[in-house]
Every structure is written in structure tokens, then in C-alpha cells.
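Have a look at these structures, which come just after this line.
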Structure I
Amino acid sequence: MNNSGDQIEEPMPVSKPVKKADAEEVDTLPEVTVTDTRTKAPETGINRTLPITTITSEQLQRAQPSNIFDALRSVPGVSITGGPRPSGMTFNIRGYGDNEDVMVKVDGVPKGFEKYRMGGTFIEPELLKSIEVQRGPQITSGSGSLGGTVNATTKNAEDFLKPGQKYGGKAKFGYGNNSDEYSRSYLLYARPDERVDILYNYSNRQSNNMTLGDGTKLENSAIESISHLLKVSLFPTDDLQLVTSIVKFDDTGLQPYDATGGQPGFFGNVVRTVDDLTWSETLNYDPETPWINLKATVGAGHTNLHDLIGQGSSFNSPFNPLQPQCNGVVNTANPADTMTCRGNLNDTYEYKTETVDISNNAMFFQSGSFAASLLAGYQFNSSEREISRFYDNLNTSMQMNYPDGFNASAPPGRKSFEAIYLQPKLEIGQLTLTPGYRQDRYKVEAAGGTLALLAPYDQKSTIRFKEETWSLGVAYDIFPKANPSKLTFYSNYGQGFRPPLIDEYFTQGPFSRCRALLMPISGPDSLICGDLYQPQRSETTEVGVSYQTPHLLNTDIWFSGKLNFYHTYTSKLLISLREEADGTITQDGWERRNGVEVESFLQYHGWYMRSGYSRINGEIFNGLTFAPLFTAPGNALNINVGAELSKHLEVNVTYRKVSERDILLSGDGTTNSRYVFGQQDGYEMWNAGVRWKPNDQLTLRLIGENLKNELYRLDGSMGGLGMYGPGRNVKFLVEMTY
């Protein structure tokens, strides 16, 4: 599977270490200049037959996004839910907006975690080389990604070293006037030996509260984050590469408890501290045999999050309301009283992830117009979480609601799966067939205080299940393979599923769908749903056409474009688990969505234009009532035009138009709480950028975001009214390369 987009011409190969014998025995010849007259295919990032778009390194450099979410706004089918703080943003792909519906990977290691209305993607875009967006389930992406997968790849030393250079460095300083944001980044890279690449990047971002389009401030939106990247690449042999990557992110500040919702939201504010770490070891083995093209990734990571919920107007939390007679845990009216005053409330979340991902692409036969290959893989992933809630005063009566720190509404536990997949590929002349099969075996385990809640009823604390999914891709090239122009008609079919969360399986309390009021007849006595849930399933069918040519209309215009239509049916919605009047427990909710995605890229000498358009509409049945698909984003059009006026000067302009969208104002779709819908206004936005590079050591960038100072809303979590996005922001950046 080509996840980076098909190209007319293969890119120049990555330099590999020169064999020692070759280096010692080569005679020195007179210098000869060779000019390649062929037109080098640009990196469009558009895959010709799959719903995959890659944000290239060049695009990231031009846009200089403040976070990974800003970097993906122009991808068809992608919108941002929550925000505008990075900790409150989640990806919405094709109308799937829940955190668990879109998988995010950093250097092959899955990220994200389960927490009420909280984003879980902590990565500084300054560290990234490229970002690949897979829309819809792909056979290699893993389970749970009904909306799609975001694959982020960090930088390498080879991306910066010039020919013959062994050591180098870059310092970048930036300022944004919207929130008085100061950013700085230091990059060191080296190739001290022909078989060793080393890169280290440090980034620091500090800002005050954001300013909205009407001039008001968004309270508690300040940012204070630090990121580190250490990457070491080893080349033991010419066909073996070992890459070690360590990414660390730290963030702290006063934020809403409900990070993806309103300000400050029903649950008030918290002082939130995030410590996020991802480690991966990747092996690439590509010997001179068609049978082996092996990639293996072993990785681990953790996200440690601490929410401090204090008292007073800054917090306004129902979990820890103000006690006027108290100073912390001291009762000022009666110092002898050591029971009444609670002090701060501390929520601690510790998430650990382990992953193994091994794949091999074997070419079995290739001759003339026929070729046969097989992509085979094995995956393992484990995510474990420990959660505790403690008041500063452990003797207060409120602590009795959380024995030993256990919060039944946020149970601890472990989820793991093993998967195998097979994807043969047959090329018969201009026809390509790509069937696929994937099998996932899941195990979800309760832990901590949940075990004591289940034990009296002999209810399972470990849930196991197996899911099988199938896929099929068919593509036909109208022109022969030798033709540099490619006109391809294609169709793809794919299945996917999402397992219930630990929260859904093992929650007890107001967030459980198995509490007595909802299931008075056949509901579990423990009031914990457990294995009553079935995984959500989806089926997606796509048809489309792509065209790319180096000489559009017999000119020097390089063009690549794609038109894609899709239909997705999602069954067994988790929100539809309920008890019928006769005591039967059902889960018969479904969603239907239809969409169109258009993307194109053209380049004429130093000029380029990139565009994307997406439209989604659909319907949802929650088991009781029908409604429009209120999680669908508004129709979006993005156009980016730029020019490299000289080797020293480059300019670009971006236009974005988002239409109005249906939103859910209130109700849960039941008879006693019917849905009430409204509409969120659309908006238009203009961005622009200028890059001036007076010499090889200095680069200056001036970037304007939301130049019209539009007052607009982002998409709201759970289909609700979104929060306001930031107003006009002018950024100035200085890069110094050594």
C-alpha cells in the first residue's frame, strides 16, 4: 500500500552509507557537472486510489502551524472538534468526532487515552516531518479507527544535512501578536559517522490568553508547553536501518475540566499538568530480494495527567465547592476541627501504552504485465490506565465517596489486542486487485475498585471477543503503465469496528447506561454494563477517479487531482444500548453518511495551487428516534496558492470557507428528552505567508492568520455548539541555520 501518494517518477533515493571498501578504492576523477533534464515529480501528498492525504515537510514549513490540528485543517473530510486550546482539540474525520474514533500514531506508536471530554494528542508540529491522514478504516491502521488514522512522523537528521556536512544546527524564534505567544526551538543534527544519524530538537511555547474576533479574551487559554525529540538512526549494513525515537511533551496551566466544551463548562476549571512520553524502535530491512521488505516497530509511552481542583471563583467546580470558613484544610472558625475542610481535590490519571507492529511486503512474481505481492502483518497493543481521586484532607467525609481514591465513574483497567492481516495485490495489465483480511482478538480487563463491585454478582471482570474485517480494492488505469500520465478509476470496500471503552464496559453511576432507571427489568444488578455491549461495526464503499500528468493540456503544468464519493453505514451504535418494554436488551442504533471529497495540486515552474473540498451529510437512529447526523462538519473548501518568486522569496495565500452546520442544542433523543436542533453559522477565513531567505544561514517568515479577524466557531463536541476560534494573529519567525 502506497500511503504517500503515487508519483510519476521515483524520488531520488535516500543516501546510504558508502561501503568501506568502495570508499577506499575509488580513484579521484575530474569534477563533472551532470544536469538532469527530467521534470522531478512534486510531493503532492495525494494517493491516487486510496482516501489518504499526506501533509508533506514542505507544506509544514510553509504553514508553520501552531499545533498539529492547524496543520490538518485543509485535508478533505477533516475538521477540528473542541478547542481552541490544543488540550481540548480532537480530530473529526468524516463526521466521526469522538476521540476513540480517530487513531493517532507518532512514529508508529498509538497515542490518545480515555478521559471525559479531553483531547489526547500531545505533539509539537515543530518536531514533525510529515503527517499522513487515512480517512476511513485501512487494513494496517488497527481497530477502533472508524473515522480514520493520523500518522505523524518525526524529523530525521538527513532532512537537514547538506552534502558533505557532518554537523549542523538551527535556531528558530517566533512571536504571535494574538496571545503574545513566544516560541523558540533549537535543533542539533549530526552524522559523525557514515552509519550514524543523530537529531535533537527542543521547543518551548509560551502565550497569554487568546483574543477572539470581537476583541474579547478567551479566559484560561494560555499555553505553557515544552517538547523534546531525540532521534538516532543507525545503518549497520546497506540494507538495514535501526531508528530510535523519543518524544516528550510537558504542558501546564489553568484550563476547563471539560477541555472540548464550553468556557468554563459545567464542571469548572482545573490546574492541569500533562507529562507525555513516546518511545519507539523501528527496524527497516530491505535486502536485495523481492521476498523481504520488512518493517518492525516496538514502542511504549505514557501520559501522566494531574488535575488540581481548588476552591474559589477561579475554579467554580461542583466537585469541590467553596468553603468560606476554610483556608485549605484548616477550619479558621474552629482549628480543632480536622474533618470539615477538604482542601484541594486531586485527580491523577496514569496511562501506559505498549505496541508491536510488524509487516512485510513480499513480491512473489513480476513479469511483463503481471505482478503478485503480499502484505502481511502482526500487531499488538496494550493500553492501561490507573485513576485516583483524593482530597488534600483524607479525613473529610467527602473522601468516603472515593474509597482508596477509586472513582466508579472513571474506572481503571487494561485493554489489549492482537491482530493479523493479509493483503495480496494482483496487477494484471492495467487492472489492480487488492483484497484484504484482518482478525483482531481483544481482551478488556477491569481493575481496582471495579473488581469489588462486580464480585458479589459473579459478573465477568475480563471481556474477550474476536472481530474479523474484510476489504477489497479495484483500480483500472486507462493509460498503459509506460504512459507518464495516469487516469485511474477505482473502487474500495472496507469494514471496521470500534470496541467499547473501559468507561463504557465498567462504569457505574450516572454515566452508565445500565443504571436502574434505564434498565429496571433485565439490567445487571451491579449497574455495570460489562459484556452487554457489542462493538460498533462499519462498512464503507468508495468510488472515484484520479488523474495526474506532468503536462496538463500539453503545457508545463504538473497536475494531480482526485474525486472520491463514499457511503458509510455504522451499526450497533453504543449509545443505543437500552432495555425494551418487555425487558429485551437491544443495541440497534445506526448511522448513515454520504460524502464527496475533492483534492488537487498543480505546479507551473515556481507557482503552485493546492485545493480541497469536502461535503458530508447523513442520518442517525439512536434506537428510539431519527435525526440528522449532527456530528457532521459543515461543507469545507480550501484553496492555497503560492509562488517561489526567486530562490530567496516565496509567498502564499490560503482561503477557507466553511458552510453552516446542524447542531444539537439539547436532548438525548428519548421520549422525555427529545432532540432540539439549531444551526451554527459558517465562516470565511484568509491566511497569508511570506518567506524571505537572504542567505543560506538566515530565513525570515511573516504569517498572517484569520486576516479578516472573523468571529467564528469551531465544531462543538458531541455535535453541540462550538467554541469561538482565535481572531487575527500575525506571526513573525526567524530561523538561523549553522
Structure II
Amino acid sequence: MAADGHYPEYWEADVVLRDGATAHLRPISPDDAPAMQHFHMQQSENSIYLRFFTYKSSLSNKELKRFTEVDHRDRVAFVVTRGTDILGIGRYDRLDDPTEAEVAFNVSDAHQGRGLGSILLEHLAAAARENGISRFSAEVLPENRKMITVFAEAGYEVQRRFDDGVVMLEFNIDPTEKSRAVMESREHRAEARSVAGLLSPSSVAVIGASREWGTVGYSFLEHIIDGGYTGDVYAVNPEAFELAGMISFASIGEVPGPVELAVIAVPYDQVASVVDQCGVAGVKGLLVATAGFADDGAEGLARQRALVHRARAYGMRVVGPASLGLVNTHPEVRLNASMAPALPAAGALGLFSQSAAIGVLLYAAAGRRGLGLSSFVSAGNRADISGNDAMQYWEDDPSTRAVGLYLESVGNPRKFSRIARRLAKTKPVIVAKSDVMGLQLPPGHAVRTTQAPSGALNAMLRQSGVIRVETTAQLVDIAQILVSQPLPAGPALAVFSNSLALGKVVADAAAAQSLDVRRLVTDIDLDTGQSIALPVLRAAVLDALSDDEVHSAVVALLPAPGLTVEAIADCLRDCAETANKPLVASFAGILDPAVQSDGLLASPRNPLAAADGDAAVPSQRGVPCYAGPGAAVAALGAVVTYARWRSRDSGGFHEPADIDSDAASAVLQQALLRVDGDGLTRLDGAESATLLGHYGISLLPAVRFATA
């Protein structure tokens, strides 16, 4: 709870607006009086009238003092700022009834429609609940439809009445299921749009572009151009007149057109200055490739925080520092703002990585397996853009069918699990994460470390429907199935092999994955030549997959004379597409390194086709192939487990009749009056029993013993 008169710094927050830009929200202070006067004088006569019910060209000194000097308990006010400018103001004043407060807003004419009113209401309600207020009221002129809409769409149960020419609004500010859904929806739209702006910019400037081969600036500029980027590209380097066949500009301010994404590849000590220049020039987002922030301990971390704060003050979001880059393979964008030498094939997999080194491994592994990407985000030190932001974007992205993330830390587990659970309901989420990172953060990651046991993270991921893996190899093993095959309807499996021993090995591995082997066919004869063997294989597989009691198939084969891996994979792909059931293959004993036996094989030139008949969900054609049957069965088992989670009844929330939440709240309110200087208090045994009793939980009597 905020101490009376003490500025509550913990109420400050960087917020993402409806259009994806950022701003800073903080409690108001007396120093804001000049900015507030400027804000007021920029407003239209109509906006001033709607706020004050009369027109006043300027605020008096007395009014400025009243509006900017608050106690942060009975009188609270927030401002949303960008740089030194105020974009919106929201406040509440406690009424005679200590549980009720009157609330009011004033949003800049130039920034209306960006969700500022909703953001201010959310933060005011949170502060009010903290200060023991449970109801808001507001007086609004009937013609102020925008403000009435803010209250109506917030998800609260708003009561209205018309009194003396004014609409009186009253509502309880305790979170409801609807208000939580509204807040999550607003957050989702804003964060998804901010990432979309980074991945689909209309123009890119490389600041620190160089003609020296092998430098970061040279590579980024070359890769953007060679990738066929469809937007405008600008090179910025004060020491070069021409770069990559185009005019180079001395600074971002000299670029003739608007810049939506700036790639910063300048020396470490120049980054802060370049960020300011980008903000003044109106750049929308930053990709900071420069490293070094994490190498200087606490001072480097402080500079990293200052970089993000400076960028957000201008409304810019930041990818990095130490980012490997951004990739978007959509044909209308073709952005390869990364260190990867070539734009990957278009596909249905979205990839996110925190570590640049692991990002390289993950990117390369996907390429070797023939996995096309929809987009790729390397967060580097993850100072701003995180896996949560990327998942918000991929949930809406029609080009993405499955999501893979490599995480070194989880900064906000509650938010991560909420977003991941919602995303996993429609698109599978695969997470690779090191077990040791719960207690030790990687350099540059300024997030909380968890005190929970290592098993807690696994439980959180499992309950969220996330497929947890240990390595990047396992991630792409599973991704091969998810981007190319329909989800299995159950665990029933058919196993095919041209070796009895190999077939039994696969069956045993399937049982270990809780798969139910319904058919085991080990007499497939492939020694009869391609013209005879392939039709036999096709007939056997189709016969099994046509059985409603069989949900998927594993085909594990030893080499056969006259049959190529590609020919067999082509046959199996047709079987899977005909039956519309998942099929994976293992080609054991392929010793020739020139033969690719791990990945999506038999993919035609156009890898994106709706093989499962749903044009809204892209599918990469091909059959998932593995060098060993163990990897094939393990990957399929993980997909079956995910499909089972996704299809289960998740139930609904039900509050038993014997729960008295108001009485429980009263117990907690009394306990809060005893909070000490560290913000802590304890419930004694009687209070704990009373509190639990209000939730229908009875305790057995407890007796303390003094001796063994």
C-alpha cells in the first residue's frame, strides 16, 4: 500500500498502446504542473468542455496545485507520457464513503483512439483496490460518448442513471471474469501489433552499415537486400558516401523517408546517442545488434535498462541488445534483418530464441531438417521484446501453425503461462529450456529468479499445454510433425517395418511413450524393386490408416536395394495426406552422409499447402523422417500428449454456495492494517482457520507438544 504522501515508484509502468507503440505511465507529481498546463492548452474547446463542463482557456495556479499535488491514497492521479509530453491524465478522489471514489480522465485530442482511457482505468482501479476502495463513480456529459464507452467496455457491471443533465455512472472495481478478459484482450492486441510492426516494417535503416566485409553492419545490410526485402532500405554511416550501391546518410535524421525499423550496429558507447536520434526522427522500433551491455556487470545492466527506458519514452520497442535479428518470410515482406546469410524457406513454424548462440543452432537445425519458417525473433538480452510478446503475435499470425521457443529465463511466469495456455489451445507451443536457469540468470537478463523447485516449472508448462523439451534437436524433431501432419485423434498406433527385430524395438519404444500399438506389421518386403515394393507398402499403410481404431503410424525401414529414401518418403507422404492422419518415418542404417534422412522429405517446390484440407491453417508438405526410430516415436508421443491435452474438457469456474468471499476479504483487510515496514504480516492460527472456513475448508484441532 502506498504510504500517505510518499511517491509510489512501483506504480510506474511502461505500457503498450492499442497501435503497438509504447508510453510511460506514472503517478503525477508537482513538477508536472507546466506540462499539464501545456497539455490543457493544446486541447480543443470541446474536449475541455467535456472534461470540466465549461470552457477555460488555461488552468489557474490553484487548479494546477490541486491537480498535481496528491497524497497517493485518497487522491491519486496518473499521467501517460512520451518524452516530456503528457498524452493522458486519469485521477480518482475518495468520497465521503471511504470505499468509493470519483474517477475522471482527460486524453489528448491527438492521441485519442489509442486505448489510453482503458489503460488509465486499469491502473487507477488497481491503485484504488490497494487503498481500500471498491467502487468508482463518474459524472459524464451525455455527449461524451467516448468516455461512456471506456467504462462500458471495461468489463465492469456499470450502473447508469440520468440526473440533472449528467449521466451518473457507478461500478464495483473488483476484477470480474469479464473485466479480466477485457484487459487480457487489450494487452493481447497491443503487444501483437507492436511485434507485427517490427516484423513487417515498410522501411528499414541500418545504422552502422559498413563496406567492410564480415562486420555486423555490413552483414545486416547485405542480408536485407539479398533477401529481397520489399520495403525501403537506408544505409546510415557518417563516414561513407555510398554503401551497397546506394547513397549513405550521415545520420538517421537525414533519411528522406519515414523509418519504421532501425537496426543499430554501432559501437557500444554510441548506442544511447543513436537511440535518441531515432526517437527524434520518429522511428517505430529498434533492433539492437550491439553487444557488450551484459559484460559490464551491474553498470552494464543499468545502461541496458536506461536504453529501454529511453526508447520507450519515444514510443519505440526494442529487440535486443545482442540480438541475432528478425526474419519474416511472408512473400509480401521478405525481411532478413539478421546475421543469417540467406532468407529461409517460407514455412509454418515461428521460432523465438533468447540466446544468440542457441538461436544460431536452432535456426541451422530447422534449415537442415527442411523446416520452413514463418518468422524468427532473436531477443538477445531480452531487455524489452520477450517470448510473451512473440506468442501474442503468433496467436494471430495466419502464416504460423506451430511455435518453438528457446528460453533461458522466464521473467513473468504468471503471464507466460496465461498466454501460452491460450495460444496452445489453437497452435502447439514447444519450449526448450535449461534446468539450471531457474537459479542463475544468463548475462544481461534483468528478471526475477524463481525460488520454486525445478519441478514447478515443468508442472506450469505441462498445465499450460506446452510441449517441454531439453534440446533444440528435440524441438525440431517435434516441430517436423506439427507443421506437416494433422493432430492424432488418440494414442492408437500402427507400426510398419521390413525387419521383425526393428519392428519390436519400435513397438517397445511406443509403449514407453504410452502409445497403444494396435497393428504391428513386420513382413513388408521391399526387396522386390520399386515398381512392386512401393505399391505394396502403400496398400498396407492405407489399409491400417483407414481403420478408425488407428490414429497414427510409424514406418521404420532398413535400406532396401533399388529404393531411395526420397521415393519411399514420397509414397508415405501421399498415404498420410490421403488418410489425413499423422505418419512419421525412420530410415535406420543410412550410412551415406550425402543422403538426408533427418527432416521433412519429399516436399514439392511449394512447401505451403493445406494438406489437411484447412486453408486457414498452413501446412508444410512432406513426411517427418528420422535417422533413428527412438527419435521418431518420442516426437510422436509428445504430439499425442499435446493433442490429448488440447481435446480434453478444461471445465469451468464454479463457486460453491458456502463460500463467503466478502467475509474472507474483511479478515485480510484487518490483517493488512498490521503490515510492517517490509510489507509483511502474518495470520495467527485462529485467523487462518477463520479465513479458510470462509472458503469452506475446515481444520482439525491442532495441539502443540513440548517434548518428543
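Each value in this text was obtained by applying a stated rule to the coordinates, not by laboratory testing. Keep in mind the model is a prediction, meaning the values are calculated, not measured. Cβ atoms are built from the backbone, for glycine too; each structure is taken alone.
Starting from the value 18.7, 56: which structure in I, II was Rg and Dmax of the Cα atoms in Å, for residues 189-228 alone calculated from? Of the options listed, only I reproduces it.
Name the one structure among I, II that helix-only ellipticity at 222 nm (-39500 (n - 2.57) for each DSSP H run of 4 or more, over all residues; to 500) of -1000 was derived from. Computing helix-only ellipticity at 222 nm (-39500 (n - 2.57) for each DSSP H run of 4 or more, over all residues; to 500) on every structure in I, II gives -1000 only for I. I, II: which one has Cα extents along the principal axes in Å, for residues 269-324 alone, as calculated, at 31, 21, 16? The read-out was computed on structure II. Largest in mean projected area of the Cα convex hull in nm² among the labelled structures I, II is structure II.
From which structure (I, II) was log10 I(q)/I(0) by the Debye sum over Cα atoms at q = 0.07, 0.15 Å⁻¹, for residues 253-564 alone calculated, if the value obtained is -0.36, -1.20? Of the options listed, only II reproduces it.
When distance in nm of label points 7 Å out along Cα→Cβ at positions 85 and 469 is computed for each of I, II, the one that comes out at 3.2 is I.
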